[in-house]
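There are structures below to look over.
Rule-based calculations on the coordinates, nothing more; no lab input. Predicted model only: the values in this text are computed from it and were never measured.
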Structure 1
Amino acid sequence: MPQYLAGVDVGTTGARCVLFDTQGRFIAGEYREYGADYPKPGWVEQDACALIDQAMEACRIAVGRSGIKPTEIASIGFSAQRSVTCPVTADGTPVRPMISWQDARTGAEVDDMRQLIEEAEYYRLSGVPMGTTWVITKLLWMRKHEPEAFERTQKFVQNQDLVLRAFGAEGFHTDTCCMAFYGTWDVEQVDWNRTLMDRLGVSPEMFGTATPPGTQVGTVPAAVAEKTRFAVGTPICVGAGDQNCGVVGMGAIRPGMATVTLGTCGMAILGVDRPISGFGGMMITNHAVRGMWEVEGLSNAAAGCFRWFRDVVGTAEIERAARDGGDAFEILNELAATAEPGSKGLLYLPYLATAATPRWNCNARAAFVGLSLAHGRAELTRAVMEGVVLEIRDIIEGWLRADMEVKTLRIGGGATRSRLWNQIQADVYGRPVQTLSADESTGLGAALLGGVGAGVFASIQEGVDAMVRVATEIAPDPRRHQRYEEMYRAYVQAYEGLTASGTFETLARIQTGS
């Protein structure tokens, strides 16, 4: 009887395949990195075929490394980066490179949308604030700037839809969690919003088919089996967007359970049991569990700031790691730990990829504020780590002001490999944070949903009970929390001052040459 589950995550910077047993124990995995293209400032595109090829290669290596028989794998569940625009022909061939969720070329199209529907009404109807992130804006951009490609496009689908089809799914399936990112979805009614579609001149047939997470949509054909080492006939199941899979993989499937994930981007997500109107720049999406919703806050750069810092400033640590062995990130962590909490009053605004929730400012840029001769590399390093968490604190503030209850807070993503960063999160939020036994919460969530689709589990709850375990709970230090509350107030003041003075706007204009 099959006793293992596979999760395939096709993310922003790489594809990962992970294998678990049905008790949530990690068996094997492989990660294959890929990049993006930046044709113009603010543009971010990716080659869909390259992503699929790397995903299949990751599967081939992971299955081979696992030492288990392919026929023992009960199912494959998928997750993928969200709100990626994939225009395809009738036979599923990409018309052009995918346009990333990070791509900000569609500012004029957002202005056009404001002429068709009032911004607050759009937010109320769709659950997402009007902005350049959503698929609808890229569709409108193609209709205006690439009319020939637009005419050849049969559907505008998202990343998971494309990958599912490549692995053997019939048709294009968008998990219901990701439907909000088309920008024309009624998150409250869990259906298309006809008012938005009529005003924007689109129809449901132009997008992927809404499909609940944990639904089998096909099986592995022979050609895919040859590339991936999965057995022919293995069930292929809809998972969810990467962040939604992460929520499932962290076991946050009841109201009041919140998660914070710090990866390439950062997400703070709170589960609720009722549909609510959007507020404070939050995204309101459907939870993988039917009858629940998610209140989501996005940080565009998050732990990507620390990677940037390593690459640009941490060259000595990179050289030391190459010379002596070890990891440059761990060396930087050791350096940051020598600095005092609050980094001697040095503040970092983590807007390397502009500001998302709750600010939604495409002109915002990263900055060190308060730098003096008293600061060294230790303070610079720690300030980056703290600044990333302060942006998440800014999101959580929105929940608290809306009187939303946070009963449990679980943290995940690559940042949890750092004990220091975990403690900083507890201290900044002023509440205990829990880490999970499985590092790969996104892959675990995808695998779990695949298990639901294949009938290994009767429900998501049953899967979570079997596969998800809390590893540690980290308590905040009250004194450090008070210091970080001061830093948070300075964070808000710095952002508001740079915005009101026009500094962000001026710098953005210079950078883009406009």
Structure 2
Amino acid sequence: MIETYFWWQSGSIYHIYPRSFMDSNGDGVGDLAGIIERLDYVDWLGVDAVWISPIFPSPMADFGYDVSDYTAIHPLFGSLHDFDRLVAAAHKRRLKIILDFVPNHTSQLHPWFVESRSSCANARRNWYIWCDPAPGGGPPNNWLSVFGGSAWEWDEATGQYYYHAYLKEQPDLNWRNPEVQEAMFDVMRFWLERGVAGFRVDALRQLIKDEQLRDNPPNPAYRPDQGPYHSLLPIYTTDRPEVLEIVAMMRRVIDSYAERVLIGELYLPIERLVAYYGSDGTGCHLPFNFHLILTPWDARRIAALIDAYEAALPAHGWPNWVLSNHDNPRIASRVGPAQARVAAMLLLTLRGTPTIYYGDEIGMHDVSIPPELAQDPWEKNVPGLGLGRDPERTPMQWDTGPNAGFTAGTPWLPLAAGYPTVNVATEREDPTSMLALYRRLIMLRRAEPALSVGSYRPAGVSGDVLAYLREHEGRRFLVALNLSHAPQQFAPGGLRLHGRAALSTFLDREGEHVSDSLVLRGDEGLIVALD
């Protein structure tokens, strides 16, 4: 029997942070017209879908994650007409558009919250989470904001506190209210009708809070360098059982449209993460797996992670992998430029859907941001701990010209000093570049279903070498990754190793005959097509 797979299983996703991708009008901030201008590049790279971080109207207290209108486009990024042009241009290139959906909270300037705040008797009062002070005065409990300080903000006019998981400018919606649920499902339908291929759902684990408002317990493993939020275990403010009921409702909305995908942002241990697949057909298609970001770069630890994840997946669950995103340091900064090439091979040959963060494909790294140029509210609220996310959000490096071709104006964040060599135009001309490697990996993955939808089987860890097998309909590939700078030899036990090199991270061994054992150079990954 020939199995069929959805596009979000066999394909790859490209994550664009819109402020930083391409500026079309010289104001220093990326926009929708800029994305349209660069779609040919995205198409050439070979990905299947583009996920765009929030582009809705917003006061920009948290750069778009404080939404003041869910069914419009912020003028900074363009208009609904520009969005429709983007979807049409993407579809012309057989690319899909995935939007960020921010259902946990709105901006304090959203009309819903303005009404809710106006009076305790307002019809929308219960659309948000309001609470009287504690018996002795002060906040109702000890809940903390992710961005520092109490999660409760006093409202003098109505004599109650409102809850905000993030900034005080981002009040949390009350997802226990059926009116809120239906209003947000209508938002989903609005964009689905405009042709989006699905949503990445922000802060999904935060949607429901404990009805009894119980205090979160102290975190016995807390370290001050983690930031104050981690001093408590957020068991009453995140990952509540009822969240899965909301996810099932979202899934029903998604499933009323053909070939759409629901992706959840979930920073959770694997055993909790996989719960968000739901029972068959009721959860996220892809609960984001961030564990490659969080796991030390070590062959045995990564092998154990893959094994644990594969073992925990439900029968209907499709895996996914991420190396970097807009909230965490880039892979090249975490492991260095040489190992970032090995990481690219890992991401694009593991079983499951890969998500590529813009700029990783050219080897972009985090940029040190002087305090006076810091933009991220997290850095401003909790200074000195390096929690700010500006370093991984810097502008895309397109060419050797002024501002790396990103803008004709002053970029909203500084560019990396090394952009004259690390940029798209230069790397497209270099057959050994990181960009060349990414494109070759994506094309090989497209051409060989074994590397996209095929089965996964570990082939062992030897020293610093991680190896595994991918197989589909008689095609077999061995992937061997040297996670060190020193040469390594690898002989897979119990496997007849005979075949030819399909792709090396050095882009120089294609067609080489391989038998008995592999000799890997330092920082080399190798894909072998087995006979």
Structure 3
Amino acid sequence: MANRQVAFAEISPSEFFYRNRDLAGFSNPARALYSAVRELVENSLDACELFKILPEVTVTVSGLDRDSEEPDPKPYVVTVRDNGPGIDPRYVPNAFGRVFFGSKFLLRQSRGMFGMGGTMAILYGQITTTKPVTVVTSFDGNTTYTFDLMIDIQANRPIVLRRESQHGDGSTGTSVKLTLEGDYFRAAQKIQDYFKQCAMVTPYAKLTHVDPQGRKFPFERGTSAMPNPPEETLPHPYGIDVEAFRRLVKQSTQTSLVKFMSSSFHRVGPKIASQFLQFAGSDPNKNPGELTSEETVRLVEAIHRFDGFLQPDASCLSPLGSEILDAGIRKELQPEFAATSIRPPSAYSGYPFIVEVGLAYGGRVLSPGVKLFRFANRIPLLYDEASDVSWRVISEEIDWKRYRIPPEAPLGIITHVCSTKIPYKTVGKEYLADRPELERELKNAVRDVLRQLSGYLKKKGSMEMVKRKLNIYGKYLPLIARFSTNLAKAKRPPRYGKLLGKRDSPREEQRRIEEYS
């Protein structure tokens, strides 16, 4: 038998996603167009919120050839412009032309997780239309920089085709213009739903969408209140594995284990660090850089057994809060009744998270039945609803009969999870995993808003019953008054308006006298 040799090769991150772009949500022209819009909008919103700038984002989708009658799929030009802080021109080529380069790798709450969403949109546009992306940005208002970029897919590096600068107009912000193959006919509804739900969860943002027909869909700002910007935090011991521990040791400049533990982990002070090292049987004065592989493994195993670490707090998170969530619900859904429930901070695997749930009942927007709106770190999740833990909670874990809500009641349930690490099941960020801690908090929050709705419906039913009784009294009291007047041979009928909660006007009193005289 002839000898066979297996060839080995290495591919870059951009090459990998070029071959497996469906993993990032670019599986077909319709999904790709929606994903490109979403990724670029979320980059703009993250940048604005981090600097406490009330966001103004304009998204224009137009055909490459405006006069063309070519059917979908066909090339579309997507332009996203914001009023954010802008980008230092030193970082623009890598930020838009290199996969896994960005500002999303800190342990901090943000919409993006991998620093690749916007770059994937550019990569998809390049491989379907061979057109470069144009980035225009100003970070100081004095100078505006323009770049034309493409990606060297095999080397995972940017190719700068053009770089220009000119005097700015005093404003900051970034505009990204890319061309990609899309199917707007099939993506239109998802894109519209995305903007409506985005306006619900970011009511402090002014969003504008212009479609290929030139129609403008504005989503005005509903409040000027913004959540506090998220802060970077340290990793929690319960979320650490051996590899992460080794990296922390390599980055640290501390010369003793007790100082290393208290400076490298969330909510670990010198006292807790000393207690843990005593529990692990390690010398608190040992230099962490001198740990052997066996000692490192034993130390990490001890971390997971030690129950003296404090649970992570939520000071690093940026939840919406009841006021902003309520403003968004009322602005977009215009309900008859709205309620919110903000759960206390919790944690899974050492990552803090907060669950916020809103409820909307009635109004002109909602249709009969239950409609679920899912959000994670303010990202609307529009695909794979049946796989999400929120859907499982409201469809399987809630006893709806207990709250006496009619089956066909027009009801909207809004779930929002914010965390330093959202437990997505896929790179496409469309649904959340069934974490027991997450399921528990969602269940308690949904029950809370349903109790509030149940109380409202009970009160509303009581008021309607009183109204029906008053209508009956209003019908028969005049007849009784007339009969009583005739029976008593009185010249003036009795005043019965007070019994109906009314006060007779002089004209009404004169009318009754004339009627019964």
remark   = Matching 15.6, 51 (Rg and Dmax of the Cα atoms in Å, for residues 283-386 alone, computed) against labels 1, 2, 3 points to structure 2
Structure (1, 2, 3) behind the derived value 46, 40, 24 of Cα extents along the principal axes in Å, for residues 179-322 alone = 2
remark   = Calculated from one of 1, 2, 3, Kirkwood radius over Cα pairs in Å reads 27.1, and the structure in question is 3
